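Where a number appears in this text, it was derived from the coordinates with a stated rule and is not lab data. Note that the structure is predicted; figures quoted are calculated from it, not measured. Cβ atoms are built from the backbone, for glycine too; each structure is taken alone.
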Structure I
Amino acid sequence: MNTTLGPVIALALWSMIMLGWMIVRRFGAMKAKGISLAGRRGGRGQDLEALIEGPVHWPAHNYTHLMEQPTVFYAVALALAVMGQGTGLSAWLAWAYVGLRVAHSIVQSTANIISLRANLFMGSTVVLIALAVRAAILLFG
């Protein structure tokens with residue numbers, strides 16, 4: 001079944017992979033630096049930024065990004081599926097969005113080349129806009 005539901009599930013699973021990557025990187029770096037959570041209260045992951053070198057945080061930054069714009073993707077892709085319009089071009093656009101977001105995650109979490117990240121982000125944004133406009137046309141057109 002080639003519908004927008006496949007990309008929704010794929011991106012949700014990818015987000016969990018990024019969560020795992022973030023945890024492994026942060027806890028490994030904390031252990032190497034002798035940082036313990038025992039007895040600590042409050043605080044956020046961002047508080048570790050001053051204690052651990054930048055590249056360790058790249059997967060965490062990306063995980064945060066996956067909790068932002070993709071929420072619009074989930075809403076639009078699910079709306080298309082509910083409308084019975086989640087196949088064909090809609091599914092292709094949804095898979096393109098997911099592919100670009102996965103590529104963005106890999107770049108940001110490894111080499112973190114800003115220009116490449118920006119291009120991948122802009123590409124995924126254009127695809128998301130196209131998907132949202134398509135949904136609006138199919139619903140209201």
Structure II
Amino acid sequence: MSELKYQEEINKMECDLNGFSEQERIAFRWTFDDINNEKNFLPRFLLKPNMERNDCRGWGLSFFDTQDLAKKRLKEIVGYRMNLYNILGSHVATGILEKTDGISDNAHNNGHFTHFEYQNVDLSVKFSIVEQIQE
């Protein structure tokens with residue numbers, strides 16, 4: 001197995017990656033309108049450096065296994081706080097995660113799964129925007 005991006009930071013935390021494996025799967029992620037925006041594929045611990053770090057999943061990326069579930073969850077979180085689109089993203093993008101891209105867990109009931117990228121992986125070239133959520 002290749003080394004994970006942020007491996008050094010992950011090693012500093014209690015992190016159980018049992019249940020994570022290399023998988024080829026279609027994935028959906030919240031993004032901004034420019035797929036090349038550097039924020040689109042950064043883990044939340046880099047987006048929010050002062051965030052409490054009690055779960056190593058903050059070094060992974062959040063994805064969903066369907067477009068509808070990604071859209072539904074984003075709308076639930078944003079609710080009436082429209083400014084959250086500026087923080088979380090206003091679009092849904094899709095792409096194929098390949099086994100050489102990293103390791104993922106299985107999707108939860110809400111379709112969400114976490115993916116830890118391998119070093120030197122650039123997911124922005126594999127994803128494209130499929131829907132604008134913010135109206």
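Have a look at I, II and say which one yields 0.90 for FRET efficiency 1/(1 + (r/R0)^6) of positions 37 and 117 (r between Cβ atoms, R0 = 25 Å, to 0.05), as calculated. Working through the options, I get structure II. Hey, relative contact order in percent (Cα under 8 Å, 6 or more apart) derived from one of I, II reads 38; which structure? The value was obtained from structure II.
When Rg/Rh (Cα atoms, Kirkwood Rh) is calculated for each of structures I, II, structure I comes out greatest. Looking across I, II, the calculation of helix-only ellipticity at 222 nm (-39500 (n - 2.57) for each DSSP H run of 4 or more, over all residues; to 500) that yields -4500 traces back to II.
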